[in-house]
Each structure stands twice: as structure tokens, then as C-alpha cells.
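All of the numbers you see were taken from the coordinates with simple rules; none came from a lab. Just so we're clear, the structure is a prediction, and the values are computed from it rather than from any experiment. Cβ atoms are built from the backbone, for glycine too; each structure is taken alone.
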Structure I
Amino acid sequence: MSVRTALLLAFMTMLILTSCSDTYFPEPDSEGGWRKNTDADFLISLDLNPKGVSNFLAYNLQVEGSTSAIVIKDGWVVGEWYSKKEKISVDTKNYVASVGKSFALAAFGIAVKDGVEGKLPVVLDRSSKLYDRRWLAEGFPLSDPRKKDITFEQVFRHTAGFAAEGTVNREGRDQQADYVAWVVGHHPQYPQTRDLAYSPGQPEEYAEPEQWGEQLGLYSSLGFAHLSLIFSQLYEMPAEDFLWNRLLKKIGFSGIEFHNPPSPPNINWFTGGGLKMTTRDLARFGYLMLHDGSWKNEQILPKGWVQSYVSTPYYPNLRSNVDGYLHEEFPEDLYRMYGSGGNFVFIVPSLKLIAIRTGHIRNFFLDRLQRDLVRRVFDMHLSHRPL
């Protein structure tokens, strides 16, 4: 082969890789998984600062309770770290706490899409009532008459009226035969789930509501817990099977486990969290979100579904930077998924950048951790450095 021919082939290969950069999707781990390149010159070619990437990973090494970190740019793994102290590896399934709520939001999007396409006997959307006999028969009779007014949208915004997170006894949640009764407020031992703390959509009625930017509410995993019951009734299968078949399997997950499953073997997925997965698989979900719910040739989530959440400041579990909440220096399209213990997924669509950190630190330090992490996310990018 002549030098000219070799150069031509190399140039054509580069063009093909460049043209496919927007449509690359990682194969399942059993078939090769993510593509990876951590070479400094390659990172610079992606407009990344190699030292910034190293600093993001090293920072996690310094924080007690960190378990893993990974950075994805333009579909490339450009850096990853796993805690030897915590005995974490690339194959370890980490508990990601309330990051699991974002999976529930995605699963609900699939149900909405199925209803519109006639694949379900009902049509529902975010304005639909949470308590409807067609998909939540277990919730009747209502434990509080005000529950008839709760919408899915209020659950997702944490304004449905459910009791504050710290006041709900979790003993009824984990590995209980009467878990369903706990969720819908029918369990005599757990009155905290029976009555609403305020009227749906009226968090100002509560003496001390929480505030996230301009949004008021009470953060509630209990509200999200209803979704597993609803998915099970809609699809006539365990909610975790629906999650696996319609979402996780499609994007190449290597597997999934459940943290303190609520009522095994009948209910394993607590849709307020409860998921354990590898960090690389979590990155797959972030990559799905980055591509507006599309994977290869399939639109898994409704088109525009992700954007409808992250273009507003009203969803704590998919919290956008549209109002400068995460940092006014950084792009409005930045958003993050969050879970107790310091589990963060930062996504910047305009930069095609995903940065993930998993761990189990005390929640007292989370605000500071988030500030430190988001600054280091942008310190990685040569064109978007902190001031």
C-alpha cells in the first residue's frame, strides 16, 4: 500500500468516526461495551483539559465514602476511577439512591407513549390523577380524601402533599409483606403515610416547606413509590420486569439489583430509589437522556420528554441550571440527577459531556459536594472553564 493510499484511508476513517460521533451508542459489555481513550492528546482533541479530568477523578478519591467516578465525552470514556478502599470495581453494582427516581420518570414516559400509541387500554399523562382505579386500585378507599386531587405532575415536582421525607417511617418500606398498604396509607402501624401534610399543589400551606430555587414543596420518596404499583397494574407484570424489558435491556445494561427490596418476591423495585447498577451502566442511562430518550434507531422515551423536564427549574430529581441554580457561570442546559449519599449524574448536552460520581457520604455535606463537583465538571472543559 502506498503512503498516499494509507493517508487517504486514515483520512476517510477519521471522517467516518467524526460523522458517526453523534450517533455512536455503546454495545453491551458482553460485546465490547464503551469505547475508551484516556490519552492526553486525545482528550485535548475533544476540547478537554487532561489535568481537569484527572482532578475530577482525584477529588472523588479524597472524599470519604466515594465509590466511583466516570467521565464520558462525545461517547468516549475519557476517565474512570473505582475505590480500592471500598472494594469497588468496574463490575460492582452501586446503590444510587434517588437517582432511581429518574429511572421511574423515564419508565412513566414509556407508559405515556404506550398509551398514545394504543399499546395500553388507557391513556395517561402527567396531568392525570395519581389515584385512579384503572391503575391504582389498591389505593381505594382513599386514606385522605384530598388524595383524589393528586396528579403525577405534583408527584414529580414533590408538591403532591405527602409527608416530609424525614417524618415517614421507613420500616414499612423495606422487605414488608404489607408494603402496598404502607404506600397507599392503609397500614395501621404507619399513620405518616395516611394523611397528607398539605393540599395537593399547595405546599405554602405547610409551616416550613422546602425550597429548591423558586420551587416550594416537600421532598417525598413515598410519592414516587406509587409508580411501581401503577406499572405493575398497567402491564400485568412486576414493575422491575417492565423496567428491564422496556428500558434497561434496550440500552445494554449488564444487569440490575435492588437495594432493600420492599416486598420480595412480588415487588423488588422501590420506585423512589432502590436500584443498584454498575457505574458504566448508569452512564448508559445518562447517555440515553443526553440523546433525548433515543437509542440507536429507537425512540424509547417520548420525543421531547427529557427536554420537558430539564428546560424548567421545577423537578428536583432532574434539576436544570436554567435559572442558575447549579451555578450561574455555567450553561443553562446543564442538569443533574441526584441521590442521597452523594450520587450525582451531571449532563451537559451542549458539550456532549456526562460526569458521574457515586458514593455514600453524609447528606449534611451534599450541598458543598455538589458545588465542588459542578465546578470541577467545567474545569475539565477547555472552552468552559470556571471564572
Structure II
Amino acid sequence: MTSALAPETLIATAGVCEDSAHHSVSPPLHLSANYFWSDPCEKPHYDYARSGNPTRTQLEEALAKLEGGARGVIVSSGMAAVDLVLNLVDPGDVVLAPHDCYGGTHRLLTARAKRGQFEVVYVNQGDPVALAAAFAKTPKLVLIETPSNPLLRITDIAAVVAHAKAVNAITVADNTFLSPALQRPLELGCDVVIHSTTKFINGHSDVVGGAVIAREAALGEDLAWWANCTGVTGAPFDSFMTLRGLRTLFPRIERQQATAKDVVEALTQDERVANVFYPGLKTHPGHDVAARQQAGFGSMFSVEFTAEVDVLQLLRGLKIFTIAESLGGFESLVCVPAAMTHAAMTPEARATAGISDRLVRFSIGLEHGVDLIRDVLDALDGAAADDKVAYLKHEAVGACA
């Protein structure tokens, strides 16, 4: 009996030596928009690139194998992935979502609910009482985001799945923050996993994309039908680049999370830091659950600084970290969620989620940890707050990433 391949091997061999036309080792890029029919009554496997493309298929199959799913669908962005699964619900259905979900997800769910496409219920999925009350509304679809963006809250996936199965709800997990290298929600009972492949999957900050992976083939085919129908499928070149980036997923994440641990340890010892949100800390409320359902704690964390720190000056003083939205790339990024990634949420929604103006989200890249620690500490030294200056005033508008 042949043993199952390790995930690292699956990535390294995906599409390799499968070119029957020219025997290329690396899989070729297929850019054709359409494909010829040998006969008008015999539809070929590929006929039009929106419906299917060999390069996109290779990425879909690689991610499906990594997540342990039956069918993958590659789409144009992470938000397209979220929107694709919303085709599984009808007017009058209830979508249950985390109260502290990513700002772009919150914006999409709220906007679609206002148009009557479904009812959305936001709930703290870590609160058993609130969760039980939300499931009493018999949701059709349950969205899980763990760790959450940007507060790194941990949701017990198996516990939510048990509630969902009791009401016959579809469970969708956003696995963007960890990737299948560190977490496999389908093995914990979820029906669908979604990704912004822009982040860790691609890992090089040069392609925008998304993925939806279904545990069962029938559900996957339904999602693929909707992707073709609505035209949100990913482009061939983007799929080619994402598969190329995917091959280094495991060594990237291994290095990134090791460095994140060192940076977190340094910041927890600084008196100018009020809170560090990182599941790898034993003091984190979700540490035990994260240790049970994850293969590692990842390279994302957020820090809430004390009132003595001018957060905007802190960011302006950084030399190595780049102020930018997005995450999971080779370069270390930093942002203020309230003004950037979660600006589309109302101040009330951010307050409910616990996202303060003093919260800073860090995405650790491949730089040396010593340099990153020095960069943050040096910036902190020059970021004393001026009480006479209004602190972080902004309107809740703008793009999310």
C-alpha cells in the first residue's frame, strides 16, 4: 500500500512533469481564452477560460489536496471567495458571522443583508451563551474566522461545527491567517474553507486571488457552477504565480512564525505595551484551543499600546516594517486597523469588536528577528504622545485589505 504524501511533497510535486505535449518539468502557463472543439457535438474538457483553465485547475487541485477537500475553486480575490459562498443562501436565510470578522467581510455581509439577500447575525463565537442564542435562529450558513482579524481571537471550530450540524447549517472557515500549513478546518468538520490567496498562499505580495475548497464534491461543483455563472474565476497568470508561490509555503511559515514569537516576547516586556494579542502566549484566552486545533501559532499578532505612545508617530518611525494593508508576504507589514483594514466598519461596530484606535496589527516576514525588534523599539522611543494633539481622527470610510 502506498503511503499518503506529506503536504510539503504535495506542494513540491503539484503539476510537475505533467506536460504531455513537450515534457516540461515545470507546469506550463496556459493563457488561451478559448479551446477548440474537435466536433461541434463533442464538448472538450476545456472550452472557455471562465469555465475552466488547465493552469487554474492545477492550483485548485493542489489546494484541495492540502486542505483535504474534494473540490477547489480559484477566484479573483479573497472577497470574491467570501461572496461566492453567499450564493448558497437565499432571501430569508440567516448567516451567522463573527462579531470581530475582517472589515471587508463585515462590509460585504452588512451591505448584502441591507439589500434583503439574507439576514446576518454577528456574534461572539467564543461566548457559549451568545453562540447558543445565535444558533436558535437556525442559520443556513455559519462563517468562522480563526484566528480573527485583527484581534487573533480563537474560535473552537469543532464546537461551532457541532452546533451547525444540529441545525443542518453549512460551516465555512476563513483559513487565511494560518493556511493549510498550520490549520485544516475540513478535518475538524467544516464544509468549506476559504482563503485570500493574496496572503500566505502566494506569499510574495504580487498577486490578488482567492480560493474556496469544499469537503464534499457535490458542494464543490455547486460552488464551481456559481463561480462560472458570476464570472469570478481567477485568471490563468494569477493562478500560475500563486502555484509558484505556494511551493515555498511551509519553509516561509516556519521561519515567519519563529520570528513572530521572538518579536512578541520582546514587546511583552516593554512597559509601553498594554496588550499583545497572540495565541502563542499562554496568557492568551484561546491558547489551549489554538494549541489543540492548529499546527502552529502563525506569524500574525496585534499590539495595543499605552496612552503614552503616539501610534501614528510609531508607524512613521519604522524603517524596516512597511505601512500597508494585506499580510502574509515575505516582507513585514504593519497597519492601524481602525484607520486602514477595518475603516469601513462603523465606530460602534469596531468598539463592539474591541478594535481600538491604539491597536496595531503586525505581519511578520522573512527579515531577521533582531532587526525587526530593534526597528519597533527604536520607533517606540520616538513616539511619545502629545496630549495637545487630537489622537486618531478619521471618518469610517476607505478600502479594506
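General observations
- When mean count of other Cβ atoms within 10 Å over residues 159-166 is computed for each of I, II, the largest belongs to: I
- Among I, II, which structure scores highest (criterion: distance in nm of label points 7 Å out along Cα→Cβ at positions 351 and 367): II
- Label whose coordinates, when FRET efficiency 1/(1 + (r/R0)^6) of positions 255 and 271 (r between Cβ atoms, R0 = 30 Å, to 0.05) is calculated, return 0.95 (choices I, II): I
- Distance in nm of label points 7 Å out along Cα→Cβ at positions 47 and 311 derived as 2.2 - corresponding label from I, II: I
- If you line up I, II by relative contact order in percent (Cα under 8 Å, 6 or more apart), the top spot, with the largest value, goes to I.
- Computed 4.2 for distance in nm of label points 7 Å out along Cα→Cβ at positions 303 and 375 - originating structure among I, II: I
- Origin of the derived value 1.8 (distance in nm of label points 7 Å out along Cα→Cβ at positions 63 and 327; candidates I, II): II
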